[in-house]
Structure 1
Amino acid sequence: MPSREELVALTAEPGRFLSSADPQLRRMAVTALDHEQATAHRDELLALTHDTNTAVRAAVAEALGLLGRDAMPSLAELEDDESETVREAVAAAYGTVGDPAAIGWLTQAAYEDESRQVREGAVASLGSIGSPAAVDTLLDLIASGPPQVRRRAIAAVTVFEDDRIEPALRRAALDRNPGVREAAEMVVGRQIRVEGS
């Protein structure tokens, strides 16, 4: 357990603790970095992608999102991490970076990852990136994904302009799953109110 003195020092200068022997301190240090600090400690962050502690690697993946497109190769190294927590953080980071180059992995993760959280995170990031290349995947997932993924895909697809979206949402409003129906009804109702106002 970190001491009070360590926590105070970490708050002031998180970069000092990136090489701590204590994995809890390393994780907390990574989490405390802002954009400027993450950029200044880029090399140390990249080295931590190989940390033996799962929580540290997950925190690093999220922090790499602060570095933008320069972090894409390092995030790619974590795509097949054994921990679903790390893979979920990679998906979130790709959404933060916003680079369409991540769409391939995000699409595969949305369909195939064994973790529901990773699939949902991948779907959310497909919407965050906002590339039209993701629309086909999101529409397919609205129609055929597991319920949680269908709900997340409904939210993600709303950022796009595509004539196929409204019919897909109207079909989803009749889905057999009540959560999916509710998500679709909220979006369809909002669109109708916006168009009618």
Structure 2
Amino acid sequence: MSKVKTAIVIVIAIALIGGYYFYLSNKNQKEDELTVTAVQNVIMRDLETNYPPTPKEVVKYYSELAKCLYNEQYTDEQLTQMADKLLDIYDDELAQNNPREQYIKDLEKEVEGFKSEGNSIVSYTPSSSTDVEKYMHEGRECAAMYCIYTIKNGTHTTSSQQEFILRKDTQSGHWKILGFSVTNPSK
């Protein structure tokens, strides 16, 4: 009888070890399949149903896109998709001044120059919601705000402040970027 009990215990132990191994193998595969890169994350955002609701959130999304463009590895197709997302959050006036094909070429050239100098965007800090200045201009609701970017080059970091002007779209009611400029160029 003891040989039978020993055989049963061994078979059960082998089944448990095999089952546990199978569980761990499938768990790791599922985790690998669910990993989404930062680039994929910004591209997957559906602006039709999930458009940033405030000027600050628009600038944050712009900054997420910029951080991906200037820091991450991506395909030409993903570059085009990120450029399209940027154009989607631009005011019609700004988008018309940047024809899509030329905008993509210019963006690619700008990103290459930034990366070739060894730069990367470490972080960004948009103005607090209370620091967003809203005003009317020519009958349209506008907003002005700042965002500070921390840029790293080797071991050296600098800050660059950009001012954003946004305008509320009359048809969709969404805040769109009308323009932006560097207010304290870093050297």
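Just so you know, all these numbers are worked out from the coordinates, no wet-lab data involved. All of these numbers come straight from a predicted model, not from anything done at the bench. Cβ atoms are built from the backbone, for glycine too; each structure is taken alone.
For structures 1, 2, which has the highest computed value of Cα Rg over 2.2 N^0.38 Å?
When Cα Rg over 2.2 N^0.38 Å is calculated for 1, 2, structure 2 comes out on top.
1, 2: which one has mean count of other Cβ atoms within 10 Å over residues 136-143, as calculated, at 20.0?
Label of the source structure: 1.
Thinking only about FRET efficiency 1/(1 + (r/R0)^6) of positions 8 and 80 (r between Cβ atoms, R0 = 35 Å, to 0.05), which of 1, 2 has the largest value?
Of structures 1, 2, the maximum of FRET efficiency 1/(1 + (r/R0)^6) of positions 8 and 80 (r between Cβ atoms, R0 = 35 Å, to 0.05) occurs in 1.
For which of the structures 1, 2 does the calculation of helix-only ellipticity at 222 nm (-39500 (n - 2.57) for each DSSP H run of 4 or more, over all residues; to 500) return -16500?
2
Out of 1, 2, choose the structure whose coordinates give relative contact order in percent (Cα under 8 Å, 6 or more apart) equal to 11 when calculated.
It must be structure 1, since only it matches.
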